[in-house]
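Every number here is computed from the coordinates shown, using simple stated rules; none is lab data. Because the structure is predicted, anything quoted here is derived from the model rather than measured. Cβ atoms are built from the backbone, for glycine too; each structure is taken alone.
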Structure I
Amino acid sequence: MDDLQAIADRMEIDALRGEFTDAAMMGDYDRFGWLFTEDAVFRIPDADIEHSGRQAIRAGAESLAEAWEFLVQTTQQGVIRLDGDTASGRAYVCELGRLRDGGSIFNYALFHDRYRRTAEGWKFSERVFEVKYFDTTPLPGSPHVVRASGHTG
């Protein structure tokens, strides 16, 4: 049974990480905040960002999103280390986007995570974003699709 529980735990944690990316990309800040424990911490040290608590994390995500014209984040599975009702792990991230002020960002990064099993399922108790590569070269593309005829859609 322990093997089945470990498989279920890993699947739920992986789904949690997928929900994080989807909630951020879809601008669903209530769902975003719900993915964290009440006492969780979310950090982006390179940007001097730290939010503590579910409501502050939710509000911080919404505030950060206001700066973006668009942001695309893809996250790949990383390791998950289970330890009873807690776990730790990493996920690998690629982001690109354009800020409303015209600046562009492209990066590769890691999420360093701590998870906790709660009555609501697995949640983030800590999520730290570590940038490994950062580029501000202007993005040549656009969030708008240009058809062969030159019309946008």
Structure II
Amino acid sequence: MRTPEDDVLLGLARVVVGISTRAADQLGALSVVQLRALTVLRSLGVVNLGQLAEGMGVTVSTASRLVDRLVAAGLVDRRPSPRSRRELALAVSGQGAAVLDRYDDLRLVGLRALLDRCAPDRRPGVLAALGELTGTDAPSTDPAGVR
């Protein structure tokens, strides 16, 4: 049986996924899964296919198909690995990084609109709680910028 807390968490998940899906739709040609692959790849840096698949939580064959499409679109660079002739090194291309930056900008518009639904005096607490959950620092509420 779901609790009221579960309903709040699921509501948050639905809103965030909706914001990400709308941002992906505005970009056009890429699916949310392809954008996730680019996002994971950018966070990992230069990796091989197995590392990307592990980072995404998918099979190597699924990651391989995604990478093939992203390479064809010019969003991922695929080169021989300096460590082994038997593997390839994958990295987000400059064009791929630009697409991810645009995706982040579009998502921020939606996320800021969501945050704007909070009363101004509650925003610092909401941001602090989200920062705790995501492992990121929330902005300081001190006008001098000191916590």
Value 1.06, calculated as Rg/Rh (Cα atoms, Kirkwood Rh) from one of I, II, is from structure II
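Which of the displayed structures (I, II) returns the greatest value of FRET efficiency 1/(1 + (r/R0)^6) of positions 94 and 126 (r between Cβ atoms, R0 = 25 Å, to 0.05) on calculation? Don't skip to the answer; put the middle values down first.
Details: I: 0.70; II: 0.10.
Structure I comes out on top.
On FRET efficiency 1/(1 + (r/R0)^6) of positions 14 and 102 (r between Cβ atoms, R0 = 25 Å, to 0.05), which of the structures labelled I, II is highest? Can you show the working numbers first?
Details: I: 0.10; II: 0.60.
Ranking I, II on FRET efficiency 1/(1 + (r/R0)^6) of positions 14 and 102 (r between Cβ atoms, R0 = 25 Å, to 0.05), first place is II.
Taking helix-only ellipticity at 222 nm (-39500 (n - 2.57) for each DSSP H run of 4 or more, over all residues; to 500) from the coordinates of each of I, II, which one would give -9000? Walk me through the intermediate numbers first.
Details: I: -9000; II: -20500.
Working through the options, I get structure I.
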Structures I, II compared on distance in nm of label points 7 Å out along Cα→Cβ at positions 22 and 78: the greatest is II
If you rank structures I, II by distance in nm of label points 7 Å out along Cα→Cβ at positions 86 and 118, the highest one is II
One of I, II was used to calculate distance in nm of label points 7 Å out along Cα→Cβ at positions 46 and 110, yielding 1.3; that structure is I
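Once distance in nm of label points 7 Å out along Cα→Cβ at positions 54 and 70 is calculated for every structure in I, II, which label goes with the largest value?
Numbers: I: 3.3; II: 1.7.
Across I, II, distance in nm of label points 7 Å out along Cα→Cβ at positions 54 and 70 peaks for I.
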Structures I, II compared on distance in nm of label points 7 Å out along Cα→Cβ at positions 38 and 134: the greatest is I
